[in-house]
Structure 1
Amino acid sequence: MTKIAFIGAGSLGFTRGLVRDLLTFPLLEDATITLMDIDQERLDFATKASQRIIELGKYPAKLEATQDRAKALAGADAVVVTILASPLDVWRHDIEIPKAYGVDTNIGDTRGPSGVFRALRTIPVMIDIIKDMEKYCPDAVMLNYTNPMVMLCRAMQRSSTIPLVGLCHSVQGTAEMLAGWIGAPMNEITYTCAGINHQAWYLNFDWNGKDAYPRIREAVCKPEIYQKELVRNEMFMNLDYYVTESSGHNSEYNAWFRKRPDLIEKYCIHGTNWNPGEYAYIITSYEERDSNWRDDAKQWLAKDAPINLKRGHEYAAYILNALKGGETFSFNGNVRNTDLITNLPSDACVEVPVYVDRNGFRPVHVGALPSQLLALNHTNVMLEEMAVEGCLTGNPRLVFQAILHDPLTAAVCSMAEIKSMVSQMFQKNAPYLPTFKHVTV
């Protein structure tokens with residue numbers, strides 16, 4: 001019997017969706033599912049939701065719930081991590097302090113000043129989790145969904161030999177979007193996508209074996225499609241390859257769209273799909289979620305209509321089925337760069353195609369990225385490497401130097417302003433940064 005531990009199970013929508021997907025596989029329908037969260041109220045709702053799925057599907061699965069991480073991990077075959085290491089009243093300063101210096105942030109959970117400080121708070125927790133895995137379930141694999149993906153995975157890869165892959169929704173979501181724009185059924189689309197998390201590139205995108213990029217270029221020239229993803233469509237028209245993750249996210253990872261109010265107004269506010277890029281979108285979203293999640297959970301549990309138990313498209317369930325001996329599965333994952341992308345630094349965390357079966361993960365060698373893509377990826381990789389090194393060694397100056405090279409921050413601020421901003425962020429976060437003995441940059 002397979003044991004799957006969820007660390008951070010209070011992420012209600014994700015937990016119940018993944019539990020539903022897992023149990024649709026015959027090899028996993030009798031799994032022991034252990035939910036762990038430090039928030040008892042959220043854990044209770046996640047447990048009730050998961051139990052309802054088990055009962056409606058008449059699955060022979062066993063469900064456990066605990067606030068004890070060691071108990072949750074003991075004997076696990078796989079560990080799914082979806083934690084948030086600090087509450088809104090802590091991490092909102094990651095957005096608000098840079099704004100005072102002109103750095104206008106939309107999401108801030110991946111890179112840049114806000115992503116770096118989220119990483120500094122979260123890396124120690126993630127390392128504690130993976131070290132506990134070494135003690136309580138040394139043969140398990142970790143599937144990480146927590147952001148900032150690259151910095152967390154890189155820190156754990158440096159600290160442990162536990163098999164680890166970081167998972168994100170953006171690759172399959174963007175592929176489906178592009179297929180829709182050209183009228184192609186998704187089952188006729190093949191692609192190779194590689195780079196870094198939230199900034200990976202479709203190096204090829206084929207429809208029935210033929211290059212579909214000419215069709216995508218035609219589609220993007222149509223006003224109704226151009227308006228759907230202003231930032232990413234601009235990047236595509238100028239860099240020649242389409243990038244993963246939403247326009248709101250990608251507007252933060254370069255120097256082109258958020259350095260002036262007129263550019264934010266032009267590219268990041270109007271006429272764009274989900275998450276266009278307005279300031280502090282993530283804070284507004286979490287404030288709404290905090291105010292209504294209990295009502296949403298109660299309504300879901302109280303529904304008279306049957307719950308849809310059809311399998312979704314989340315990678316984790318397919319991966320775990322493959323590891324148990326089911327069908328081999330291919331996906332894009334965040335892994336150590338073992339000469340997979342030859343012109344990005346060795347051992348950096350990269351996002352590449354991965355195959356998985358009962359023998360484990362087999363990342364695919366991609367080769368060199370085109371120069372115009374490498375220039376952007378390499379800058380972000382190096383600042384992430386500096387931030388991870390700074391966190392693991394307790395070196396605040398290295399963290400400052402990482403943010404010094406952030407493209408958006410450098411486009412807006414002087415060196416002196418960046419130093420002042422980083423010092424202020426360190427002071428605000430000091431109680432939540434256990435790896436730093438002092439915070440002078």
Structure 2
Amino acid sequence: MSLTWSVAEWTFAFRALRSRNYRLFFTGQTVSLVGTWMTRIATSWLVYRLTGSATLLGVSSFAGQVPAFFLAPIAGVWVDRWDRRRTLVITQVLSMLQSFALAWLALSGVITISEIIWLALAQGMINAFDMPARQAFLIQMVENRDDLGNAIALNSSMVNAARLVGPALAGGIVAGVGEGYCFLIDGISYIAVILSLQSMIVAPLQTRNKRREVWRELQEGWQYVANSVPIRSILILLGVVSLVGMPYTVLTPIIAARVLHGGPHTLGFLMASSGVGALFGAATLAMRKSVVGLGRRISVATALFGVALIGFASSRTFWLSMIVLPFAGFGMMQQMAASNTILQTITDNEKRGRVMSYYSMAFMGMAPFGSLTAGYLASQIGVAQTLTIGGAICIAASLWFAQRLPRIRDLVRPIYVHLGILPQLVIGINEASSLQSPPET
């Protein structure tokens with residue numbers, strides 16, 4: 001990607017912002033996410049400062065993410081039933097109250113590890129509904145479906161731009177006045193996204209004429225995912241990477257303190273460094289004109305992520321870690337955002353909430369088990385060895401996905417033809433029409 005873009009190239013990279021509703025969301029969410037990243041860094045440092053325990057770092061992360069594993073499938077059913085904007089307003093208000101509770105306890109000087117874990121669990125329950133609703137609502141905010149992939153990439157860019165600013169701010173604030181002010185700023189930042197959601201003019205989404213029992217709709221969503229080789233393969237890979245790769249963020253405070261002999265500033269710079277790579281990865285996806293070719297990108301990005309984790313585990317100096325971590329962020333973001341784009345493209349709209357709930361389950365729901373395992377392994381065999389094992393498994397998983405790519409392409413191609421992404425001459429019209437939904441294996 002050239003560092004000197006023309007005006008036309010910049011316009012193309014931000015084309016999803018032509019949609020008023022998405023523009024509102026992008027603005028409000030950018031502000032809110034800075035606060036979210038501040039809270040993540042402050043919470044990690046607070047847990048480690050109070051306990052000095054790698055295991056409890058894993059436990060606190062586990063508590064904040066495990067509800068997504070158990071609640072996401074059920075949340076997906078309700079997201080397909082409820083008004084998605086209203087759902088997001090509710091989840092954002094609840095998240096704001098959770099941050100204010102953290103701020104009050106921390107600023108009062110009475111916060112304990114048990115209170116952090118319970119509040120993390122509450123936030124995890126909120127996120128179990130927020131994430132599938134957010135992903136499913138995306139298609140309603142973007143007026144032109146061709147801009148959907150760009151909107152997903154811009155979402156990733158937004159997250160990682162905040163990831164650059166938030167940790168850097170958090171490091172300075174924690175070092176200067178303590179963790180509580182990070183939580184307070186986060187609570188205030190939610191007002192921006194709540195106002196943006198309330199300012200939208202959203203056309204009502206066509207809902208299913210007949211609603212069945214929650215259990216039947218849950219079963220229908222599971223069968224839809226399980227019977228699709230493309231969806232199933234993407235989610236399995238995402239789940240594996242979240243399980244063994246993503247916990248590196250939980251272990252980074254230990255590396256900052258014990259290996260690099262730093263403090264909250266060091267932690268903030270390390271997380272921001274990873275965010276630089278992730279932001280660049282999202283930006284390159286934003287410049288793509290089509291979803292075609294993203295399957296190979298997923299495989300290569302996963303392998304790069306694994307190699308970077310091994311490099312980070314081997315580093316014993318601050319500057320080498322700062323050089324390696326952008327590659328980890330780049331690979332992680334490319335894999336996650338490309339997976340999201342393909343899933344959003346090939347999924348039927350009436351099942352979108354349920355499919356994205358399984359995406360949440362794979363991305364967020366598997367991570368807590370990885371955090372808990374990584375925290376335990378780090379206390380037993382060391383942080384470097386734990387990260388090296390995770391990186392090696394990511395590389396192996398990328399090779400597994402690469403072997404499945406030919407079959408995935410054969411099944412996805414008719415869907416792309418039906419949607420007009422590929423020219424009709426690639427495959428017959430009858431076969432394309434019969435594969436509007438992901439084909440069964």
Taking FRET efficiency 1/(1 + (r/R0)^6) of positions 24 and 152 (r between Cβ atoms, R0 = 30 Å, to 0.05) for each of 1, 2, the highest value is that of structure 2
At a computed 1.84 (Cα Rg over 2.2 N^0.38 Å, for residues 376-415 alone), which of 1, 2:
2
Given structures 1, 2, which gives the highest value for relative contact order in percent (Cα under 8 Å, 6 or more apart)?
2
Comparing percent of Cα pairs over 28 Å apart across 1, 2, which is largest?
1
Identify the structure, out of 1, 2, from whose coordinates distance in nm of label points 7 Å out along Cα→Cβ at positions 384 and 408 was calculated to give 1.6.
1
For -15000 (helix-only ellipticity at 222 nm (-39500 (n - 2.57) for each DSSP H run of 4 or more, over all residues; to 500), calculated) the corresponding structure among 1, 2
1
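Where a number appears in this text, it was derived from the coordinates with a stated rule and is not lab data. Since this is a predicted model, take the numbers as computed values, not measurements. Cβ atoms are built from the backbone, for glycine too; each structure is taken alone.
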